Structure 1
Amino acid sequence: MNKKMKKSAWLDTNVILRFLLKEDPQLFQAVEPLFLQAEQGDLEIYIHPIIIAEIIWTLESYYEYSKEKIAEVMIQLVEAKGVVVPDKEVIVGALQDYKEKNVDFIDSYLVQYANKKGPLTVYTLDKKHFSRLNGDIRVLLNDLE
């Protein structure tokens, strides 16, 4: 049992934002070692899909990043060495739809999740956004915009 056990930990939204934004040097220096350890294979960083949604919402609403920039940054993050994301393929697909089809991330995540995990049908009142996504989407009250 001399094999060294790899450390692992979940990251909160604020840790990831401080790393991505680098706007506060002191906070960046506090969180950067986690990402360096992950890159070197000494730490597995776990990021939950709800944290990804919160990061996207913050980057879009508070920092006013474009969907293209957000998708680029987030895909790099979830595919980085040492980063573990449950349902990574769902997240990446949702980020691509979010960027390419100009829909909300949560909407694209729901449809991607349904398509990969089931059940396949999604009911919504949001015809405008969901009509851009591929899946068994059923719009209730078609006249609502």
Structure 2
Amino acid sequence: MDKRLYIAYGSNLNIAQMANRCPTAKVVGASEMKNWRLLFRGAHAGAVATVEPYKGGSVPVLVWELTPADEAALDRYEGWPFLYRKETVKVKLDGKTVKAMVYVMNEGRPLGQPSCYYYTTILEGYKDAGFDLDILRQATSDSVETEGVTYD
């Protein structure tokens, strides 16, 4: 069966949620996306996670192995190809460089804050994986729209 590596950086870090959505998916390891940063974009109280190229940045990720059925379920969940597109990026896994698919939000959506529920789902994934919670906190503060705001 044709399996594909997939990089999770947001709510799909949550093992329980992924087990429910993609029952045959397996975590093959943790890694990081170097020179990327995590942000939230979308509707005001319902912004969702995305990654964007950012020199010097780093986003902790879980690498999953997906079956075609898992990927189809993720495509529906992620709103592909309308909300997210798929890109192939290289990450280190067990000392080797591998290529994996990642969902990246399409351009044109404003920065915003995630719902409490969505943020907590990602937070649980971060805690379970042992990731640095400061990266997640930084993403929420980096996702506040400041254009047009003046500070006197």
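Nothing in this text is a laboratory measurement; each read-out follows from the coordinates by a stated rule. This one's a predicted model, so the numbers in the text were calculated from it and none came from an experiment. Cβ atoms are built from the backbone, for glycine too; each structure is taken alone.
Here are the numbers for this structure:
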| read-out | value |
| --- | --- |
| Given 15.2, 61 for Rg and Dmax of the Cα atoms in Å, calculated: source structure among 1, 2 | 2 |
| At a computed 1.1 (distance in nm of label points 7 Å out along Cα→Cβ at positions 39 and 87), which of 1, 2 | 2 |
| Origin of the value 16, where relative contact order in percent (Cα under 8 Å, 6 or more apart) was derived from one of 1, 2 | 1 |
| Identity of the structure behind 0.85 (criterion: FRET efficiency 1/(1 + (r/R0)^6) of positions 79 and 119 (r between Cβ atoms, R0 = 25 Å, to 0.05), calculated), options 1, 2 | 2 |
| FRET efficiency 1/(1 + (r/R0)^6) of positions 47 and 111 (r between Cβ atoms, R0 = 25 Å, to 0.05) - highest-scoring structure of 1, 2 | 2 |
| Parent structure of the calculated result -16500, given that helix-only ellipticity at 222 nm (-39500 (n - 2.57) for each DSSP H run of 4 or more, over all residues; to 500) is the read-out and 1, 2 the choices | 1 |
| Identity of the structure behind 16.2 (criterion: mean count of other Cβ atoms within 10 Å over residues 31-38, calculated), options 1, 2 | 1 |
